[in-house]
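Alright, structures below, take your time with them.
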Structure P
Amino acid sequence: MGIKLVIFDLDGTLINSIGGLSAACNAALETNGFPTHSDADYCQMVGNGIGKLVERAMPEHMRTEENIHNIKNEFLQFYTNNISLNTSPYSGVTQLLSDLERLGVILAVASNKFHSGTVELVKTFFGDNLFIAVSGNIEGTPLKPHPQIVEDIITKSGVLKSEVLYVGDSDVDIETARNAGVTSVGVSWGLRGREELIAAKADVIIDYAHQLLDYVKES
């Protein structure tokens with residue numbers, strides 16, 4: 001096989017967490033007297049870290065530094081205490097990961113979700129021995145589409161960039177792969193859908209988890 005390392009985005013790729021994210025953000029907004037949003041609305045707000053999610057969810061004229069800070073803190077408190085609320089792996093994902101591992105493919109996660117939440121969710125749904133690295137955002141480090149998080153994982157794995165796939169559901173993920181110089185795989189089952197992946201010029205687009213296994217086998 002030509003593919004030796006597959007790096008996955010988390011939210012919208014491995015797990016459907018939009019219900020949990022919206023519950024946490026709505027709780028924080030409601031506490032501060034701001035209007036709330038539907039799950040469908042939040043699908044267009046996520047992907048660039050908590051700070052940007054909170055900012056997008058707030059009324060534009062109320063997006064002061066203090067308000068964003070307060071909402072973000074309340075979001076984190078609620079979400080941390082209810083980390084797996086309304087969250088589950090997408091269909092076929094658990095089997096896909098198991099099959100890739102059996103093939104000897106190295107697996108990793110690179111997410112813009114805060115690091116401790118990323119680690120906790122991966123451990124909850126997939127255990128703590130499946131991935132060579134589980135990397136979320138740490139305060140002060142660049143968010144995707146900056147390639148650092150992906151490049152650090154590649155360095156740790158010791159493989160060539162030509163042997164790497166980066167798998168995600170959004171234009172941010174496709175741009176991340178492009179910036180890192182690796183092949184991008186867009187998953188249409190996530191939060192953004194096929195049209196965004198086409199517009200972002202993903203190298204490969206798949207509709208079902210098993211198609212990724214087939215692609216790796218054929219590489």
Structure Q
Amino acid sequence: MKKNKNKNKKTKNPWPTKEAMKQVYEMNLWGTNNAQFYSGEGSHHPEIVRPYLTAVSSFLMGFKKPITVCDLGCGDFNIGKELVKHTDNYFAVDIVPELIAHLQLTYKEEKLKFFCLDISTDDLPTGDCVILRQVLQHLSNIEVHNILNKLKYFKFIILTEHLPNGSFTPNKNILSGQGIRIKKQSGIKIIAPPFNFQVKEEKQLLSNKLSENKGIIVTTLYTVF
């Protein structure tokens with residue numbers, strides 16, 4: 001009798017996002033730089049960080065009255081710590097409990113609060129502007145969809161994504177984790193199918209072309225309403 005080779009083949013189940021992100025820091029999968037928590041070159045390389053801070057700071061300082069910012073997926077906070085001064089309140093969110101506990105001990109300002117949340121499933125702090133910097137690119141389409149359903153209640157979204165060079169098919173699905181869609185010659189575009197996120201205005205703030213044909217990091221400002 002011919003055996004069914006697929007009979008005992010196990011279906012690959014996605015690892016919970018919290019566990020995947022905890023492993024990133026526990027195993028220094030994005031590097032270490034001799035730090036307890038390190039969010040990789042995207043949060044530390046001067047050629048990426050400096051122009052980003054200039055563009056986002058300029059936007060935040062353009063308001064007569066400072067606004068409240070929700071930084072979703074704040075990582076090691078190397079970038080967020082430079083933006084707090086331009087806001088009325090700054091809510092920094094990440095999914096890794098140990099990371100948030102470390103940040104709470106390290107950064108103390110009256111206008112700054114840290115939250116340990118799964119932004120796909122938990123309620124978000126309220127505010128005027130969301131910052132999502134290279135976060136959605138690590139998440140499955142289901143999680144991205146869940147997050148976008150919550151973002152429609154904010155006025156502004158500053159979204160940064162690592163995208164392939166040239167033309168590509170957006171929003172190919174992946175399992176959540178340390179990897180991103182660029183391995184599939186894809187990247188996140190929230191206004192494209194299957195998300196079709198509705199915005200009033202879209203404006204590119206910044207585009208960083210990476211060396212060795214590793215793609216581009218694009219920061220886009222969306223006005224929601």
Structure R
Amino acid sequence: MNIILLGPPGAGKGTQARIIEKGRGLVQLSTGDMLRAAVAAGSEVGLKAKAVMESGGLVSDEIVIGIISDRIDEPDCASGFILDGFPRTLPQAAALEDLLASKGKSLNCVIEMRVDDDKLVERITGRYTCGACGEGYHDKFRVPKVEGVCDNCGANDFKRRADDNEETLRSRLLAYYKETSPLIGYYFAKDNLVSIDGMADMSGVTGSIEAILNDKA
């Protein structure tokens with residue numbers, strides 16, 4: 001089974017991809033991870049990516065597609081994969097479709113995680129983690145039982161991501177709606193799109209995704 005998770009930054013795509021990966025034996029494919037692995041392995045396409053990255057340029061869609069092509073040929077992808085950060089644009093979507101067709105593969109479904117922008121900003125800007133064990137917290141929705149003390153390990157060193165601020169998040173949302181949201185119409189027209197409520201709690205979102213995958217299996 002091959003699936004794409006669509007949604008703006010902070011919608012929880014990565015979290016849900018890891019849950020699906022563990023539960024169904026699929027492989028979560030991150031373009032960033034694949035690029036680094038290809039460069040480290042010294043593959044032909046990895047060397048091309050390395051040259052571009054070292055010159056300060058942006059890796060082309062052609063190179064990214066080449067890296068995805070190599071990756072999905074590996075044995076652990078035999079049961080399928082999950083893409084949660086690619087494609088980002090219509091040309092990337094078309095290139096991915098051509099790649100899969102050339103390998104006799106196709107997408108089983110594209111799951112859109114719909115969110116409320118204002119609530120998403122509140123969700124993301126309020127989150128922080130324990131610097132010692134990584135336990136997650138939120139200013140409003142999940143505070144430590146004892147103020148300043150991690151429930152999990154007792155440490156008192158908490159951290160926030162530098163980009164978890166309203167200005168940065170709204171800028172990323174703007175980029176998403178400008179470049180990536182057209183994919184919603186693209187995949188709807190291809191009868192691949194299923195939309196769910198991405199603002200439900202984590203288990204609720206997981207349940208919605210599981211119901212879709214069970215239906216598509």
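Observations on the structure shown:
- In this comparison of P, Q, R, the computed figure 1.00 for FRET efficiency 1/(1 + (r/R0)^6) of positions 18 and 98 (r between Cβ atoms, R0 = 25 Å, to 0.05) is attributed to Q.
- Source structure of the calculated read-out (Rg and Dmax of the Cα atoms in Å, for residues 74-153 alone, 12.6, 36) within P, Q, R: Q.
Every number here is computed from the coordinates shown, using simple stated rules; none is lab data. Predicted model only: the values in this text are computed from it and were never measured. Cβ atoms are built from the backbone, for glycine too; each structure is taken alone.
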